[in-house]
1. Which structure, out of 1, 2, was helix-only ellipticity at 222 nm (-39500 (n - 2.57) for each DSSP H run of 4 or more, over all residues; to 500) calculated from, if the result is -10000?
2. Say we calculate distance in nm of label points 7 Å out along Cα→Cβ at positions 209 and 385 for every structure; which of 1, 2 gives the highest result?
3. FRET efficiency 1/(1 + (r/R0)^6) of positions 393 and 481 (r between Cβ atoms, R0 = 35 Å, to 0.05) was computed and gave 0.25; which structure, 1, 2, did it come from?
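Since every read-out is calculated from the coordinates, none of them should be taken as a lab result. Remember, it's a predicted structure, so these values are computed and weren't measured experimentally. Cβ atoms are built from the backbone, for glycine too; each structure is taken alone.
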Structure 1
Amino acid sequence: MSLIEAKKINISFSGIQILHDVDFTLEPGEINCLLGENGAGKSTLIKVLTGINSHYSGQVLVDGKLVELRSPRAAIECGIYAVQQHRDLAPSLNAVENMFLGNELYMGKSKQKLDFQKMTNIAKENIARFGIEIDLQTPVKNLKLSEQGVIAICKALIANSKILLIDEASAPLDDSERLALYEALQQLAKEGKGIVYITHHLDEVYRIGTTITILRDGRNVIKVGVDQLKKADLVHHMTGEAKLYERDASAASHITDNVAIEINGLNSKDLEDINLSVRTGEILGIAGLEGSGKDSIGRCCFGAEKITSGTIKINGKPVEPRSPIQAIISGIGLVPNDRKKAGLMLCRNIKDNITISTINKRKKRLVSDIWAEKVASKYIKQLLIKCCGSHQLIEYLSGGNQQKALIARWIETDVDVLFMIEPTEGIDIGARSDLYAVFKELAQKGKTLIVATSDIDELMTLSDRIITMYQGKIVNEYINGDSNTTKKKILEDILSAAS
């Protein structure tokens, strides 16, 4: 008997149908990798199964019994629990308080006093599954993203759910934490739990998955065993065509001798004596894990992090970006790793999100709505942003389309140097290929791109040159395409440079 069986699920938003007669099943002990491009309907289906999208039509059976998932509480009572890509945690509460929120343990039968000691011990046992240590008393807003991800998963385990819906859980984790996650999920599957695993990293599918379910344009495409589908065929089913992006060996021909940005002796709380120069038209990759300092270079240059010493020059002119607006005026842009928290105005529409930075750069006091509409419509068409129009709230776009809108902002602002931190995290292979093409086109037009990511394959695909970082310092520099530049060497640098 299936743990969960969904039959002919349909749902619409603002008159636009998102899911079309979607069927989905999950068996005990199964790790079902739910795949598809951004906008394919994966997250919408997950929200149906967790009671968030309660206005669906169709049937859902749990353990063979018909249920109505019309609220999150109804889903939890059925043993269904979701770990979302953007962690559903209370930022001011600590790890223990978050893990047991709604499932508190009490001393005695009176339920008047919380048993913090017992909850703390259980929290430690669950965190130990991942082979890491977390300060249990620190508010989660002060923890690393990887630690927050572990806490979100532990919260689901403590709820004793039999069906786990996990959306991009590994995105903020480093390699060792990722392996621990895989082992924990495989152990849960052995215990008879069913796991729905959403990921855009196809290697993960073949690493931990037992079955694959693919959606495209809100419709079922295929459900098949992992060992029955090759990667190329998987991509074809997801996109309708094999949209794999390969590095162009002649890509560096547009790089000029002009130094677009020069950084000397840059120091901050996370950086130590960074010296770096990047030329016009060049794409520089920065490889490093979370905490290596790879993100801080961009944030310091953008005025989002305090610089303790050092100098920055843009096209030979000294700049002191003490705020993001000063950085924008100086020709520097930043695509942050957390687009929802630090990049987008979720309560505003696509038009406002695309035009906000160019308005600041040009110090406009009055803005023509006709102008803003024209600008936004241009980029919606140019970058293939899937939406109902420029008036649509950006919150309701898929992750890939939100990222395209954020990139459009900086293209319109016409910055000289664009820093991008984890620019394709949580984005499917089709949208990723589209963004790669946009990045290459920007470089060819004379813009300088600096991409900081832990995804080495992405750096090997995009970058003209790669630097590696460890504990706030630059370790090595590589020219992409040279025989000396290998994934193995880069990985060794970012994992164990100090050993």
Structure 2
Amino acid sequence: MKKIYAFALAALIAMQSAPLSFCDNHSSDEFQIGIAGFSYRSFDLDRTLAYLQSMDVKYFSVKDWWLPLDSTKEQMDAFKEKCSSYGIEGYILGPIYMNSKADVDRTFAYAERYGAGMFIGVPDYSLIDYVIKKVAKTGIKVAIHTHGPDGAAFPDVRTIVEMVKDPTLGVGCCMDLGHTFRMGWDVASDIVEFKDWIYDIHIKDETDASKEGETWEMGRGKMDLVSIVKALREINYKGKVSIEFEKNGDDPHGGIAESVGYLRGIIDASAPCQQVNSLTDEEIADGWKLLWDGRTTNGWRSANGPEFPQKGWTIKDGILSVDGADGAESRNGGDIITTEKYGNFILSVEFRLTEGANSGIKYFVNPEVNNNPGGSSIGCEFQILDDEKHPDAKLGVRGNRTLGSLYDLIPAPADKPFHKGVFNKAVVKVEGNHVEHWLNGVKIVEYERNTQEWNAFVSYSKYKDWVNFGNFETGHILLQDHGDHVEFRNIKIKTL
């Protein structure tokens, strides 16, 4: 894959007329790349999952040849367990074609057994009103797949808009961008214009903007893929972007792998660059402030005293690093906290782990109340951890000490979007009692504090003896010294 990825970047530079710049603070994890199940239509589930795993692709749409519509709940659970064993999620079912009310009923029941909140469906035009009623009754949304100029139902999103009329009814679009191109529409413009209707994306490259257009390896066709990625950024698209490769049905993997590499290259190369430890004009207007200026210790102090630690922390090349000390918690420089306290806020921190490292971002830290001499200061913690190499990931309950978790309380999902060796972005959002953890643009934890349930939850954790844990109105922001080398930058906050 490294050779394909390098080829993709080189090809991108050669083919695009607009200059592109490279940023080390962006990665293709900005988008959740998946594979549309039709791409591997000639292969069984194990072979398909192995192919996806080899490309580090974590999502795919599930076709009914792998999971028939009459599958039992037990069979579905076994299917999901097998996918999980490869580190892959069958994130959506379909496309499923529905030609009668019985088909609609069966498909919604299928999705409900799977635990899906949405599926890709293609109902007969006469069934649209019935589908809308089923969505209202079940809460399961339907993403209608578009089919282009070949005569099949729903050639593009406009047909869906015309028939459904209201984008809040839970019936939207699985927009096939290749078919949109073959219909003669400007794909990027359609993404922006119909953003409220887009539930899922199938992406490909096509040889021509006409009915005669055929799927080709991405970067070898005529679609303006850079403008498409930029349009997805513009609408802040957070769903999956699944490659659908219709070429070479009996031997598609080489073309799919090339397309995955090319798409990742485009995402990285077209990412807007921003100077490290700085704010854009838009961020300034929106109320963001830097918590660390990238050069000095201003705004930070030791959790155990009024001054910044004399050792254990290093500032170099715009990076704030906690130095390694063989994993000895708070035995070197110790934790550092902001000089100010914060209540309602959005905190954004970029971090990079070294192998086997442990650290954390804490909030609602009040050392004058909960002092922990010789150990790490007490507060709610966005865990920072190498889940694969650090033993703490195996401790706690149900993974509640893994990366992104509310440490020792609420686990983050196992399939969170983390990329080793580069900077990842952690975001903590606090609005009153509602708190959220985000990782690389994906929400991974949320909870309500200052409630009876919260207090009961805390009483069964390691924090049970600490005064008013998690319930303070305000507190310091903390970066943890757990004795491992971890790097931080672009530390910024917006008060709410």
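1. Numbers: 1: -10000; 2: -7500.
For helix-only ellipticity at 222 nm (-39500 (n - 2.57) for each DSSP H run of 4 or more, over all residues; to 500), the value -10000 is produced by structure 1.
2. On the way: 1: 3.0; 2: 5.1.
Between 1, 2, the highest calculated value is found for 2.
3. Details: 1: 0.25; 2: 0.95.
Considering all the candidates, the number was obtained from 1.
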